[in-house]
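Trainee: Structures incoming, each one as structure tokens.
Read-outs throughout are calculated quantities, based only on the coordinates presented, and are distinct from any laboratory measurement. Nothing here was measured: the structure is a model prediction, and the numbers come from that model. Cβ atoms are built from the backbone, for glycine too; each structure is taken alone.
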Structure I
Amino acid sequence: MTAATTRRARPLLLVLAALLLVLAPLPTAGAALAAAPPRGAEVVAVTRVADRQVDLSVRSSALGGRTVKVRLLTPEGWQPGRHWPTLWLLHGCCGDYTSWTAKTDVARIAALRDVLVVMPEAGWNGWYSDWWNGGEGGDPAWETFHTKELRHLLERDWGAGPDRVVAGLSMGGQGALMYAARHRGMFKAAAAYSGSAHPLLNDESVNRIMGFFGGQGDDPRRVWGDPVAQRDVWEAHDPYYLAKNLKNIPVYLSCGDGTTGPLDAPGATSALEADFNRQNQALAGALEHAGARRLTTHFYGPGTHAWPYWERELHASLPMLLDALHTA
């Protein structure tokens, strides 16, 4: 077998490994990492972690040749040659690709047994963006990794179909709205739970997200630049300014007001949730002004920035998301 034939055969072998994990050994990452970084993305290892849960180790050119994880919650009867409607679930700041399965009951939701759920790594604090990096771009390019490299890889080798919806929490809520708006037609519906929906709302909102950016341990302007000098870059990543691109798809927005809610410990409050509530209210107004006719909002009042609310909101938004998939 020639080297070229071996490279062409590798994706199929990895798919079969994921499906027949009990019968065949998994590929190891060591030998794969010794090769030159690929053009685009390449799966270098597959690990079954639980029933219907498979982790892909994906080496990405957009991420400078680094390898990151993507968790798949696979549908019943998942096998090579079939394609499935796909739900992308995006994690928030300080989380990772395991967050949704670790913190919620998503793996046990019966309605998702005929859907491929994609939970990609997006960096501890990556903001679903191709970083500005002083105008030079380059690593990390999370948006390129997700919307180009990973999307094509999953559709080619892992059963992802052309019908997709997207949902996320906090940073991932912003990512869901951005991806649906910036890549029109890629997602048929979007849901954001306590999402960063309008980071340019006011000085408090700007300073808060700059503080998150500063959590990278270096210059916070690496992500989108300076909020004044590079305002065009900021607006290009602010869902409020992208509202017209969302008006033709179903959108679900939910948020608490930051005061103690029914799913909180006594006395819990959240200034972050209060800020995001104001941001989501502003985005809802912008969507209505843009003519959005399939906007659902659940601004539920008391509630903090916490997983019990996001699990509840996933369930509440699933009928909308699945309807968009199944009527596509």
Structure II
Amino acid sequence: MSSAQFAANFTPPDYVLVGVLIRRFVYSLTGMTGSGKTCVTLRLAASVALGVPFAGRLTKKCRVLYAAAENPDDVRMRWIALAAQMGFDTGTIEVYFTAGTFKISETAAKLREEAIALGGEFGFAIIDTGPTFFEGDDESSRTQMLAHARMMRGLIDVIPGGPTVMVNVHPVKNATADNLLPAGGGTFINEVDGNLTCAKRESLTELHWHGKFRGPEFGPMNFQIQTVTNLDLKDSDGRLLPTVVCEYVPEEAAAEMAAVTRMTEDEVLKLIDANPTISLTKIARDMGWKLHGGEPNKPRAQRFVQSLKKAKLIEKGDDGRGLNLTAAGKKAIKAADEIEALP
């Protein structure tokens, strides 16, 4: 081809989430367990199907397929709660689900047949999660991971409409909020068009990207994970069941919440300074943190302690027991006291 012929073959990208997700592209969404991947992707699925903004960005309305493979019952609960939060009707919204795992290699034709029967032209497909559809026996095998990644990409042609495919995945071992590459190493990430990430940062979950992204860069999107109840969600004895949904937090509000988090960290630092052997239970009680059932929220206390360790504000005691403030930790408390003393 001549230069002119080559350039003439340009096809304008067709977005699902404007500026971020493109039709016929495949993306991974990497996050540690509990980071909010399912909350975020369910809200994204609903936003795209409704054609309403997601995290302040425009969406292009289309039919959505959601493969709820890892825990269909949990996804059902979250979807019912999300419907109440966003105000959509589960009976009319064009999001279609598969429940549980199945072999994509053996059921691809059936999957396409069912999609066509529903009207075809799906614009978005979410796989939650990718590892549950892994058909090999060794996730450390480059050959098997390559086959898995290519099977995920193949869904673009299996599902009518040439959808965007997003695959929720787990990170590599010893991952941190700032290092969220998908398990499978370079073999997997080389086969996707972008690796989005979900990172839990205390009260917020940050949706961004890491390692690879084909397209214009975009800023982090923040969400707050909320525990909610719904009258349609009860156990067999009629008790309300808690579940979780997420709500977009604009940048300004996220900055305010970050400032509140810093103040809370200062309070935890003061508790540790006063009692180096303080337990997580005691921290939770003194801070007034409770779980849904009323018991002390030890996981939240643990997250704050880990955050303070990561920031090098506290460290293990010399005898290996308890916690001591570092010089930086003492400086942080002094600065906080000076701010509180201001008129």
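Trainee: With distance in nm of label points 7 Å out along Cα→Cβ at positions 113 and 169 coming out at 2.5, pick the structure among I, II it was computed from. Intermediate values should be presented prior to the final figure.
Mentor: Details: I: 2.5; II: 3.1.
It was calculated from structure I.
Trainee: When Rg/Rh (Cα atoms, Kirkwood Rh) is calculated for each of the structures I, II, which structure yields the highest value? List each step's numbers first, then the result.
Mentor: Details: I: 0.97; II: 1.02.
Looking at the calculated values, the largest one is II.
Trainee: Which structure, out of I, II, was Rg and Dmax of the Cα atoms in Å, for residues 97-144 alone calculated from, if the result is 13.0, 39? Could you put the intermediate results ahead of the total?
Mentor: Details: I: 15.0, 46; II: 13.0, 39.
Matching structure: II.
Trainee: Can I ask one more? One of I, II was used to compute distance in nm of label points 7 Å out along Cα→Cβ at positions 209 and 225, and the answer was 2.4. Which one was it?
Mentor: Numbers: I: 1.4; II: 2.4.
Value 2.4 for distance in nm of label points 7 Å out along Cα→Cβ at positions 209 and 225 corresponds to II out of I, II.
Trainee: State the single structure among I, II that was used to calculate helix-only ellipticity at 222 nm (-39500 (n - 2.57) for each DSSP H run of 4 or more, over all residues; to 500), giving -10000.
Mentor: Numbers: I: -10000; II: -12000.
Traced to structure I.
Trainee: Right, here's the next one. Once distance in nm of label points 7 Å out along Cα→Cβ at positions 49 and 241 is calculated for all of I, II, which comes out largest? Before the final figure, lay out each step's value.
Mentor: Working: I: 3.5; II: 1.8.
Across I, II, distance in nm of label points 7 Å out along Cα→Cβ at positions 49 and 241 peaks for I.
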